[in-house]
Structure 1
Amino acid sequence: MRILAFADTHGELDFSHLEEFAEQADLIVCAGDISFFGGDLEETFFALEDFAKKIKKPVLFIPGNHEQGEDIPESEHIINIDQDTYHHDDVVVVGFGGGGFRKNDKAVEAFFSEVAPKHQDKKQVWLFHGPPHNLKVDEIPGVGPTGCESKRKMIDTHKPVLVVAAHIHEQWGTVHKHDDIVIVNPGPFGRLLDI
């Protein structure tokens with residue numbers, strides 16, 4: 001199965017640069033921050049919806065910190081999986097949006113402790129906006145790892161096959177392997193991933 005992942009498009013209204021990847025993908029996921037602090041959320045959301053219609057595939061979406069607290073529009077083409085799951089064949093995509101520089105998050109631990117064991121028979125793909133701690137995708141040059149230790153704890157405990165995380169622009173395009181888990185920050189230009 002192939003997954004197209006992208007994030008941090010921040011006000012982009014033209015998603016045509018992702019079309020070639022999208023044609024090759026079975027699933028498309030967006031890890032948030034399609035807007036600038038929510039002010040242009042409706043316009044950017046509907047541009048993303050137009051992209052989903054054009055490629056004739058739904059886009060799984062979680063809000064980023066720029067959409068946190070905003071009303072996410074309803075759409076049959078954009079499926080909001082924030083603190084929810086989406087099933088496709090033998091894969092379950094688990095989403096948890098928002099966040100950014102939160103070191104510990106008891107809500108993350110409670111959610112994944114409940115949801116992950118229910119889907120042990122499937123390949124799990126986890127979709128975050130804020131990254132997990134110390135897995136390359138959270139490093140800021142001169143600062144070091146900035147990610148969430150609760151997310152890292154859940155990854156080490158439940159072992160998803162793929163983790164998509166965003167937020168740290170300095171790590172756009174980074175792919176890191178941790179044990180047998182692929183961790184990726186796809187950035188706005190997207191990454192096509194095989195699982």
Structure 2
Amino acid sequence: MEPTAGKKLYQVAESQLGYFTAKQAIDAGYLAKNHAYHIKRGHWIREHRSIYRLAHFPNTHEGEMVLWSLWSRNRDEVPEGVYSHETALSIYDVSDAMPAKLHMTVPVKFRKSTAVPSVIVLHRDELRPEDIQKINCYAVTTPFRTILDLVVGQSTPDDIVDQAIRAFRGRGLLIEKEMLRLVEAHPSLAKHLLQTRVAGRKQ
């Protein structure tokens with residue numbers, strides 16, 4: 001049974017950059033009472049409560065994103081956290097923003113039995129499916145929703161928002177119709193739309 005369990009767990013972990021939950025290990029065939037043995041023998045590394053990493057997978061920044069996505073899972077083992085705000089800008093690599101913490105949007109009724117890790121800043125909101133997209137092994141807000149959140153939050157410097165909008169527009173990730181919707185919701189963004197139009201004419 002163990003080789004089969006190992007193969008199943010490896011397939012799950014490989015799709016998550018080496019990370020997996022205790023429940024996923026049990027579903028693969030590992031008895032809960034044997035988890036400590038695999039940690040002691042160095043097969044698994046305990047990264048957080050009920051979240052592990054196969055030892056031969058490296059500890060990377062991308063892996064950390066998967067780790068905290070798994071932390072946000074609900075009782076059905078479905079991650080509910082969506083990276084957002086300045087963390088989304090960092091994921092898309094569209095600005096010089098370097099947030100010290102990971103910003104994550106979760107449902108209003110999101111609850112965990114343990115304290116929120118100090119590395120995470122939670123924002124509570126009900127995101128629509130069209131506000132979310134998958135990058136690698138985790139969810140992130142779309143460029144449109146990201147800019148909307150930053151403007152509503154009013155905590156991100158204007159130059160960072162300007163830079164992000166230009167980059168999104170330049171890469172075709174924020175189209176004219178979406179920009180008009182942003183301006184309609186927040187007239188203060190009209191200057192951003194004008195700036196990107198002028199820049200487009202000069203090219």
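All of the numbers you see were taken from the coordinates with simple rules; none came from a lab. It should be emphasised that the depicted structure is a prediction, and the values quoted were computed from it without experimental measurement. Cβ atoms are built from the backbone, for glycine too; each structure is taken alone.
Taking distance in nm of label points 7 Å out along Cα→Cβ at positions 71 and 135 as the criterion, which structure among 1, 2 has the greatest value?
Answer by largest value of distance in nm of label points 7 Å out along Cα→Cβ at positions 71 and 135: 1.
Match the computed value 23 of relative contact order in percent (Cα under 8 Å, 6 or more apart) to one of the structures 1, 2, and report its label.
1
If we compute percent of Cα pairs over 29 Å apart for structures 1, 2, which one ends up with the highest value?
Between 1, 2, the highest calculated value is found for 2.
Quick check: -6000 is what I get for helix-only ellipticity at 222 nm (-39500 (n - 2.57) for each DSSP H run of 4 or more, over all residues; to 500), calculated from one of 1, 2. Which structure matches?
Value -6000 for helix-only ellipticity at 222 nm (-39500 (n - 2.57) for each DSSP H run of 4 or more, over all residues; to 500) corresponds to 1 out of 1, 2.
Match the computed value 16, 44, 33, 7, 0 of P(r) over Cα pairs in 10 Å bins from 0, in percent, for residues 63-142 alone to one of the structures 1, 2, and report its label.
Among 1, 2, the structure yielding 16, 44, 33, 7, 0 for P(r) over Cα pairs in 10 Å bins from 0, in percent, for residues 63-142 alone is 1.
Given that distance in nm of label points 7 Å out along Cα→Cβ at positions 47 and 175, derived from a single structure, equals 2.7, which label among 1, 2 identifies that structure?
1
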